[in-house]
Structure P
Amino acid sequence: MKTAVRFPLFVAFSALLIAAPGVFAQEEAAPPPSLAQFDEDVAVCRRVIRQYCAIVQDMMKEKELDAAKQAQGLALLAEARKQWAGIQQTYAANPPAEYAGYKVFRARLQDVANSAEDMERALAAGDPRRSMLACGYGCGLFVTWHEENGMNYSLDKLFHLRKTGKTAEATFHARGMDAVRLLLPVLLRQRDDVLLAPLPWPEGDARNEAYLDGVRALSAELDRMALATSRGDAPTVGAILGQITPLVNKPYGIAL
């Protein structure tokens, strides 16, 4: 009788040992972080990079390398790279659920890290223009991975509009208003994309109204430029194009 009792107990104990790794693994597996928390962590780092970007843009306008600005930019990049390393450590193996099927999520995080390294290397070598080009590529990476996952962020829509606006301004100076006329439908469509995108902050946040004020001012100027283009008013078109980047940067900065 004792042997008969021990045998079922042995079987039950063996089954528990076999099942235990799976049970423990389920207990130890961390739940995916929220998309909102991931986006905020990324935004904190991007705000530091934006400060660096403003410095480097100023440096590009100067004939001589400003050592103080260079040091300030490098300090900001060092902080941003440290923050990004923390983001990689936290999220690379455990992305938000919205990125669960995104096979290149870890690689995208590393792409941004590589871009920041390129910015730092170029600035340390005294080449702010090259550093800025690396920064532009890095900003585009954020837009890319959002769009590859079907996400709709006002910040990304403004990024596209600003890029086209810069192209239109350069085109105006190089080839005149007739060449800009071809880009106008793209600018207006991208403006509409901004208008239709969700507000960047939760409902009730005062920053949304400031953001909307910036978007309204930007939209009004683009409409004014469209009318000036139809009348052949090149001076007005040129003046508006000269303000496109700061007009976009106002709501862009608030959205970030």
Structure Q
Amino acid sequence: MKFSICSTWDKKKTLEEIIELVISLNLDGIEIWDGHIDEYIERNSCSVKDLKKHLDEKGLICSAIAPYFNLLKEDQIKNDIEIAEKCIYYARELDCKIIRTFVGNKPSREVTDKEWTCAIEALKKMTEMTEDSSIDFALETHYNQPTDTVDSILKIIEKTGSTHLKVLFDGFNYFVDGLDMIKAHEKLKKYIVHYHLKNYFWADRVSKPLNKGDVDFAPLVILMKEKTYKGFASFEYFCKDPEVIIKESIDWIKLL
């Protein structure tokens, strides 16, 4: 597998600063928040092609683009579709295959029928825009969102009916709701195109290396190795200095 870091880790840093961190950790790429791309282009008065050239010169790949959507709100859909169009353009120019996708900001059990309909219609429009490409929208498994259970994710995929709607598997997010990560992975595995990796002592929100937090990640990493997963796993740590945690996590993965 290949490793990247989520640039959403620190939105106050410039993309260049995050690139230097990625190089220091000898990672393969960056999962880039669309806001970082926007800011880079504006500040440097350049194009997305120029950013691609810069990444190429550093030997880095854009593993995914990470925008924010709230597809439950009818009055926000027009804006979200515009964001999706922008991110598809970024993905094409950066030779990136994945757009990280949030559906909304409430648990699946609280989503109304009207909100489900709104979200599904929006996802249909978004995935229709990638039908002539290899770009996928990937639903992130996430607590307190409509994608917080396997059943809700499978429902969204079925009702959207697009081969360009996949899954970004974040195993730790299942722990927050007391769900079984490995059982979820088994049911979703045919749709998974990307992973997030992180571990915590969640009660105190303390970031920990992958092998030292609340969740036992050994079974998941072994599964990824057994199926010789060739895609990216992005480290997603929201702490001041993630370098040591990420390095220790990678060393453990390689030894496992």
Structure R
Amino acid sequence: MAIILKNNRAERLRAWRAQEKMIAKREPALRRQVIEEFRNIGYRAVIAINTGKSLEYAFQSHREHLKSILEAHYKKTSAEAKKNYLKPLQKAYPSFETKNAENVFSATFSAWVSRYALKKAEEISYTTRRLIRKVITDAEQEGLSIQEIAKNIRTSTAGLMGRARAVTIARTETHAAANASNDLLGSALNLGERINVWTSGDDDRVRPSHSAVDGQEYKAGSTIRVGDSELKYPGDPNGSPEEVVNCRCNVQHLYPGLESVFGRAEDFFEE
């Protein structure tokens, strides 16, 4: 859900919790896939070490595998986010036709996926490469055996370190896809003026820079200053890692002219 009728804390939190529930349901699938890919890259790196091959043998397909994983996950997350966004509109206004808007959205979101799946795959694979090379360099300086180096590689990729990375990636990328989907779908629906309302979580895990903009309004298509970044929405891939990684905020949409388009909407959020 991303539409609210009034900018008050209770309504923002209701919409925030609905999206958090959807994201929590989507995250585990990506987490499992990323862990499996880390396990595979570690396995290939160990083979390279044991056979004297170049590490490029291990890295050659890592980026492309990650890109494919992210593309599929972004699209599935978007489908869920779209359903949640449209459901209250279609319930309140059964005659509301969304087919043209969904076609426009499909094209714009596909472009987003193409752009950011590659960008994120490159970032993740670069970090994996750097971690494995550091394991090897440190091990060589310590005079460790090939077997010990192989063990350390497996630990860094498929052990606790790799699993922690997978958790962060799953949270960050699911969150980014859901918020990008809401942003692009809201634009495609063409419901008149749209005001974005930043909404942070209702707990002490919210970072200060995000809590500071909770409830702040800004026009659709523009950005909001959050910490050191200008963001279109929470999780915006163009933002700094400090403001994007592990973020749980989302943006709710206010349409001031909604009732003039469809009529009164007192029952908009009836269960």
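All of the numbers you see were taken from the coordinates with simple rules; none came from a lab. No experiment lies behind these values; they were computed from the predicted model shown. Cβ atoms are built from the backbone, for glycine too; each structure is taken alone.
Listed values, structure above:
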{"quantity": "Which of P, Q, R leads on Cα Rg over 2.2 N^0.38 Å, for residues 83-154 alone, largest value", "calculated": "R"}
{"quantity": "Ranking P, Q, R by percent of Cα pairs over 32 Å apart, the structure that comes out highest", "calculated": "P"}
{"quantity": "FRET efficiency 1/(1 + (r/R0)^6) of positions 51 and 187 (r between Cβ atoms, R0 = 41 Å, to 0.05) - structure with the largest value, from P, Q, R", "calculated": "P"}
{"quantity": "For -28000 (helix-only ellipticity at 222 nm (-39500 (n - 2.57) for each DSSP H run of 4 or more, over all residues; to 500), calculated) the corresponding structure among P, Q, R", "calculated": "P"}
